[in-house]
Structure 1
Amino acid sequence: MSVIENPVLSGFHPDPSICRVGEDYYLVCSSFEYFPGVPIFHSRDLVHWTQIGNVLDRPEQLRLDGARSSGGIYAPTLRHRAGRFHLIVTNVSGQGNILVTATDPAGPWSDPIPLPGVPGIDPDLAWDEDGTCWCTVAGVKQVRLDLETGQTIGEPRAVWSGTPAAKAPEAPHLYRIGEYWYLMIAEGGTERGHAVSIARGPAPDGPFEPCPANPILTHRGTDHPVQNTGHADLVQGPDDSWWMVLLGVRPGGGTPGWHVLGRETFLAPVTWADGWPVVGEPALELPASPWPLQPPVVPARRDDFDDSRLGPQWISLRDRPEEDCATKEPPGWLTLRARGASLDGLDVMFVGRRQQDRACRVRTLIDASQGDGGLAVRLDEQHHYEIEARAGEVQVIARIGPLRSVVASSAVPSGPTVLRIDVVPTEQITSRTGPDHIVLGVEDPDGVFTSLAELDGRYLSTEVAGGFTGRVIGMYAATGTVRFDWFDYERP
């Protein structure tokens, strides 16, 4: 038996929802302003997860025109019934609540069914014994739902308001477990006060009595290395023990701490006492798993862009038209065509992947002979660092709030150039403060690195920038056409 390491999904993977189908587990997360939307993962052991696709991977499924950072796709719920997967989710930037279905969780997923009568965000699905579908939303309100037409049945009604003193009752999930229906919610806001509470009742619409031990999980008021714990879902493990997946963050850099990777997915054990769930700590290490763990699938650190399509880990801002992003012209290169002038705007052509490690090194070989572009660490439109290649020159650019500055520049030989970004936690630099430092520079043909700038990572943290996302590191085109031969993400 092996120790379980948390988080089980590192980096920007918030709002987990999980379902079990036989021996298989499937998990989805929020994706906000990024396309494709709603990453979906598979596991056999609840610990090691492999991304098998994105649920909303076609423009007709996901419209994010004008969606600003932390807009877009909020809080999906994934459920399986009668041989079909159902995913219900909110696009807060235009589509509202939608439902998509599939027989294969890897896709393809259906075109969305609009749900105009669903009265709030964070929708959940549950079925009672006669097949009636109940949809519960943040608030906490509930309505019956016809999944074929998307129409609601009857009027929405409030079923439980959560803890009286707590704000923002949200992320409801409804379950039939034993003789009771359980309604679990998040409350207290998504920051340090985040918590999980639960109630139970005799029927899916209540009446619900709250657990006397609420909140059943919170780390508020503690110095636990995992903070902001909440937005949870329940599932049974391979041995039918109970477990919880939830979001949390790992602040770094001392007190009060800054989290830069976004909200991550953690695992916690659950036992039962007097008909109520008792949640164990989602610690960074959990005791040995009671079942064998599958060998982990280690993601490839390098992408040479040899496939005709990008892998599911690659995400872009709001859309990704084929005419602006291709790996076939020429083959083996990622070709990006500029639409917006910089990462400050909504239309920049950007392709990146989530930063999943507090320490990492990212490199790419860029051909900027027909345009300007580069390598960036992005949190949102107003918080990003990049190293940009221009004809015969590279510039390091910092956008912090309203200020945009060129902080360094250097001449480089003509031809393709290796751009590099190192993320170094401050515990490795004893004279520094903040969560980390971001070093931007270039490599010569012999692999010798020249640092051009070292920037404070706290300005690319949620505590400074706000919002619900985490860092994404990737490539972009600022003008013209820019090509990238490869991208390498190295863990320590």
Structure 2
Amino acid sequence: MTKYLLEGFEPQRVLRHFEDLCAIPHGSGHEEALADHIAALAARRGLETIRDAKGNVFVRVPATPGYENAAPFLLQGHLDMVLAKEDGVDIDLEREPVRLILEGNVLRADRTTLGADNGVGLCNMMALMEADDLIHPELELLFTVEEETGMGGIESFDMSLIRSRRMINMDCGDPDVIVIGAAGGAKYSLERKCESTPVSGAALRIEVSGLLGGHSGIEVGKNRASAMDLLGRVLSGLCTELDVRLAAMESPTVGNGIPSRLSVTVVVPEAQREEAEAICRSYDKAFAAEVNGIEPGYVMTVTEAVAAAAMSAEDTRALADFMLLIPYEAIRRSHINPKWVLCSGLLTQANYEDGLFTGKFAIRANRDSYRDAAVERFTALCRITGVEATLLAPYSPAWPEKADSPFRDMCRDLYRELFGSEMVVQVEHGGVEPAVIAREIPEMDIVGFAPKSRGAHTTKEHFFVETALPFWQMLTALLERLAKLPE
């Protein structure tokens, strides 16, 4: 019999599914094994299942006998997870299970991403497939692929299969936080060719590390530092004072969150070594003061390096300007609630080797006009600095909040009855799949809430296990209320 790490927590019918899926590799583009697992569960239960050419899985669970006339209801989550790990960790997440660690009420992985994004939603959907003791309307369960790499799964799904006009997405919110809107945006790959020539002088490797990082939508706007921004400032300052040539730049190659680490190797004339080190110390002191109380793990190091070749001083200046001027945080906030970020930009990857600079940049926006303005400014910056930007996919749609949402009001009323407190209403800045559904089915009344997890897309990802029970209580009570609504 399988031994479960979370056997001391409830609801076991949910948490066992979470551990099961953690044991099945399911990185973006490689969700087949987890989709097989879910389809097999549906087959054992005799449930109607559709698996499309893209790999999405759509399951219908019949209504509880006696409630067949209730309107169907949609629950949706994504199968894929971001695969990130700390340097030196000996694990291949494409082939091996996540190694779980339980610390009190908090579940995390051993120096890798956990997959709570979006495992906390999937396990509840899987539990509903087996729940013969609950009262609920007909359920439509949509498990999508490739959410983390551009929503390719849901974009290809045949929306005509969906009969529901109310839905919950479990990729946003908390048990006590209901999300009513989210961002769309644009993602770009970056490239700039530079002439690499032999170089002599003092080579210095400058690294910023230990930052919190975090989800590029959820954590943006909280004043967290970006390693790209900090080292961009250092590189610009060095270029202003010295004859600097960039020899290397390295950032984590996996992930689309706020960059927690970046290193650059620069070459300066030997006579300017001490001045270069002094400039770095000055920036280090300033950064430490800026991030005090925000980034407890911040570290800047300057060490000797070896560099046989580097780009020209002119190319170095151009890339320094690019990294200095590119947005990395909130650009627009809501006038209704300043905590709501409505537009942001983030350089998520930046690398240079052997004459080629490459990177990734993302714009998020809850309004198309904000997105368009950010794209125009970004395009101008690329033109000025010689960086070529390629749009990776068509603009993703926003999920605009609705002033009138009966389903939102029902959820808030029920939460108040169950727990005696108010659900917080929130507009999310992350990109979530309901945006595609809202675009294709405008009359869909959508909310998002989920068990509590944090640190998505980073090796600090963790799941507050004790929140699984109140979420399940709310979810099952809501389904019963929906089943008992007048036709």
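Since every read-out is calculated from the coordinates, none of them should be taken as a lab result. This is a predicted model, so every value here is computed, not measured. Cβ atoms are built from the backbone, for glycine too; each structure is taken alone.
Of structures 1, 2, which gives 0.30 when FRET efficiency 1/(1 + (r/R0)^6) of positions 248 and 464 (r between Cβ atoms, R0 = 35 Å, to 0.05) is computed from the coordinates? Going label by label, the one that fits is 2.
A value of 0.20 for FRET efficiency 1/(1 + (r/R0)^6) of positions 16 and 304 (r between Cβ atoms, R0 = 41 Å, to 0.05), calculated from one of 1, 2, originates in structure 2.
Looking across 1, 2, the calculation of FRET efficiency 1/(1 + (r/R0)^6) of positions 80 and 120 (r between Cβ atoms, R0 = 25 Å, to 0.05) that yields 0.95 traces back to 2.
Each of the structures 1, 2 was assessed by relative contact order in percent (Cα under 8 Å, 6 or more apart); the largest value belongs to 2.
Across the set 1, 2, mean count of other Cβ atoms within 10 Å over residues 88-95 reaches its highest value in structure 1. One of 1, 2 was used to compute helix-only ellipticity at 222 nm (-39500 (n - 2.57) for each DSSP H run of 4 or more, over all residues; to 500), and the answer was -9500. Which one was it? Traced to structure 2.
Taking distance in nm of label points 7 Å out along Cα→Cβ at positions 200 and 272 as the criterion, which structure among 1, 2 has the greatest value?
2
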